[in-house]
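See the structures that follow.
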Structure 1
Amino acid sequence: MRLISDDERRARLGVRHALAAPTASVEEAVAAVVCLHATEPANVHLSAFARSGAAREQIDRALYEDRTVVRQLAMRRTVFAFPRDLLPAARGSASARVAAQLAARLAKEVRANGLAEDGEAWVRDACAAVLAEVRDQPATTAQLRAAIPALDLRLVTAPGRRWGGEVPIAPRVLATLAAGGAIVRGRNDAGWKVSRPFWTATEEWLGAPLAMLDERAGYAELVARWLARFGPGTEADVVWWLGATKGAVRRALADVGAVAVQLADGSPAWLHPLDTEEVVAPAPWAALLPALDPTTMGWKARGFYLGEHAARIVDRNGNAGPTAWWDGRIVGGWTQTDDGAVVVVPAEPIPAAAEQALAAAAERLTDWLAGDVVRTIYQSPLVRALDARGGGDAGLTTAR
């Protein structure tokens with residue numbers, strides 16, 4: 001069984017994820033990490049830029065004109081931006097699993113709130129009404145609430161619990177439909193940092209009905225793509241990323257013909273069968289990635305690139321803030337000043353070459369943002385602590 005060192009894992013990360021050298025297109029940037037996190041709307045643009053240098057207009061073209069990159073609710077009930085050719089696999093497996101979970105939860109809440117005795121029928125009817133509306137004409141959530149009375153209702157969730165409260169029902173219905181593949185997030189009725197989509201029938205957005213793979217084939221395709229970009233990974237890594245059961249992951253690994261290897265800590269892991277040769281380390285590279293970027297979030301066990309910085313970069317729920325990378329390791333975070341300048345916040349002493357490279361990356365990102373300030377609710381504890389102390393940007397690597 002081949003032993004893969006942490007050094008080689010970092011080399012693979014830099015090469016496979018298009019961080020050591022940029023890709024030629026937005027589509028290649030997305031495929032380099034299987035799909036992009038789209039929980040925060042700006043992340044798609046920031047992640048694509050980090051890997052391709054693409055202008056915002058080029059990224060918008062891929063999303064809204066060419067439609068080669070499509071947002072889809074999938075693994076772990078998270079919104080991702082998928083390559084169009086991966087949608088059949090995602091929708092037949094991870095998305096279908098999420099859709100079933102969301103529909104069951106909504107039906108239960110409908111019954112608990114006294115909206116209907118038959119919660120499942122209520123959900124079916126509400127979804128049918130939305131689908132009929134958007135097939136006639138794409139619509140925003142606000143427009144759908146105005147047109148469909150059932151969507152203007154509210155639910156009380158977790159009564160008596162501190163995390164409970166009253167919530168609108170429309171997002172739950174729309175999420176169920178979107179996960180199931182009937183509708184997609186179409187054109188955006190806001191800027192690139194805000195998600196206000198015109199919900200659109202899938203066949204209208206893609207120009208044809210989407211044929212989904214069956215569950216087993218879908219999981220196998222997702223796992224194959226993950227191994228080709230993130231391998232080696234453990235079973236636990238794949239289970240976490242896919243949001244699936246161990247049984248589904250084990251079947252997929254077998255279907256793919258994954259090759260067993262051993263990590264530096266002795267853990268068994270897996271490689272794609274066509275990607276078993278040693279990867280030569282690229283020249284040292286620097287990158288600034290947004291919160292929840294796929295490279296940061298792609299594994300459950302992140303020690304080989306996070307080191308001792310986990311508590312300073314990742315919150316208690318496992319969500320990572322914006323990160324600064326040097327040669328395959330996270331060495332800090334980044335933020336912006338009020339005038340839009342990108343500021344790198346080191347988590348450790350870094351060599352002069354790293355500081356210069358990160359300063360250049362900050363300058364490029366500052367120029368690309370052109371005065372726009374992107375705020376994230378997932379800012380790292382490292383940067384939050386600095387802000388709490390009123391540290392400003394003193395002593396930080398700064399683009400001006």
Structure 2
Amino acid sequence: MTQDRTEALREFRAELRAWLADNRPEAPSFRLPQSFLEVESDAQFEFLRDWQRRVYDAGYLGFDVPEKYGGQGVDNDKKRITVQEMVRARTPFLVNVIGLHWAGPTILMYGSEAQKQRMLAPLLRGDEIWCQGFSEPEHGSDLASLQTRARPSADGERYHVSGHKVWTTLAHVAKWMILLARTGSEGQGSPAAEKSSAAKYAGLSYFLFPMDAEGVTIQPLVKMTGEGGFNQVIFDEAPMPKDALLGKEGQGWQVAMTTLAFERGAADPAARERGAQLVALFERLASLAARIERDGAAVIDDAVAREKLVALRIEAEALRWSGVRAAVPGLCSERPMVLPLMSKLTISEFNQRVTDLAVELLGAEAQLWLEDAHAIDAAEWPRAYLNSYGFTIGGGTSEIQRNILGERVLGLAKSK
């Protein structure tokens with residue numbers, strides 16, 4: 001990196017830090033969700049969407065999208081700095097997570113010029129929210145066996161979708177869905193289909209589905225925290241235009257795997273900054289341990305508690321440096337995809353261990369729930385612990401992630 005470039009990035013960081021200090025929104029009167037998985041009320045959604053719009057309008061969002069599509073121009077360094085500074089400032093999250101990090105990059109890779117021109121700018125600003133239609137009842141981890149079907153109309157001008165998607169985060173506020181559906185005859189239980197291990201993959205196609213189409217029913221699902229955000233979506237011959245197809249018909253599995261690579265952080269150059277988020281999470285845990293008492297002394301002074309805290313702090317630092325290492329080809333040339341493919345598994349499980357320890361340290365106080373005025377940190381920690389299971393399941397369970405690492409990265413035998 002040249003000296004001029006280094007100085008320009010230093011100035012950008014200072015400018016961004018000053019803007020965040022002046023524009024970071026005050027906490028609202030209502031409870032905010034901890035992640036995009038729990039966005040439930042209109043008030044929560046509008047607050048978070050307004051924040052995303054402000055960030056975009058100020059010029060700090062879209063550093064992975066060319067200017068002609070509404071972005072700031074591809075600049076991974078500025079994207080990385082923006083992630084760092086927003087973590088440092090503890091700003092609200094950007095609500096259109098699926099659009100920004102999964103749908104948008106996939107459209108850039110596979111979309112037609114018309115799709116890029118139409119979809120990307122509203123996605124970046126949060127004017128149009130996206131959801132994901134992959135998982136189905138009985139077909140979650142075994143995604144390739146899904147049965148939602150997109151049937152071409154007789155005139156060839158549209159498709160009609162019938163089927164059932166589940167765990168559809170943000171469906172209740174979404175304008176668009178990235179939809180994986182079956183267009184071929186494969187995977188329907190016929191003897192010929194069952195004999196071919198590749199058949200169920202070949203019959204899938206990937207669509208940009210309009211959620212305001214007729215024949216779409218959205219039903220909310222309530223999690224064990226009492227919060228919404230998840231939904232199930234039922235399609236009854238729901239129409240979509242033929243140009244909703246992303247890529248080619250029958251190419252859906254390939255496109256979906258690209259989306260999952262982005263979802264799991266394996267294809268995002270800025271994903272290595274998640275390590276800073278883990279360190280920040282640990283620091284909040286350490287602050288909790290210093291503030292609560294057991295037998296008249298701060299919990300952080302307890303030898304057993306300190307040992308557990310130190311172990312997590314070491315792990316957080318290791319994960320942070322793993323993210324840095326992943327960006328240096330010479331340090332991971334033998335297996336360049338190991339660290340990116342590990343990130344979803346390691347980060348989600350680290351988050352779960354941190355919140356689990358927080359609940360353990362709180363002891364009986366962890367029983368106090370969200371409406372209890374005496375709950376420490378407004379019951380953030382037990383709520384976060386229960387919510388952590390969404391991240392070890394969504395995007396591929398931890399068990400699936402270990403299979404991927406074993407089979408595709410380490411070359412181990414396929415599990416039975």
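Here, each number is a calculation from the coordinates, and none is a lab measurement. Predicted model, so just to flag it, every value in this text is computed and none were measured. Cβ atoms are built from the backbone, for glycine too; each structure is taken alone.
Work out which structure the value 17 belongs to, where relative contact order in percent (Cα under 8 Å, 6 or more apart) was derived from one of 1, 2.
Numbers: 1: 17; 2: 12.
Considering all the candidates, the number was obtained from 1.
If FRET efficiency 1/(1 + (r/R0)^6) of positions 88 and 296 (r between Cβ atoms, R0 = 35 Å, to 0.05) is computed to be 0.80, which of 1, 2 is the source? Before the final figure, lay out the partial values.
Working: 1: 0.80; 2: 0.50.
Going through each structure in turn, the value belongs to 1.
When FRET efficiency 1/(1 + (r/R0)^6) of positions 248 and 328 (r between Cβ atoms, R0 = 35 Å, to 0.05) is calculated for each of the structures 1, 2, which structure yields the highest value? Walk me through the numbers before you get to the answer.
Details: 1: 0.70; 2: 0.45.
Between 1, 2, the highest calculated value is found for 1.
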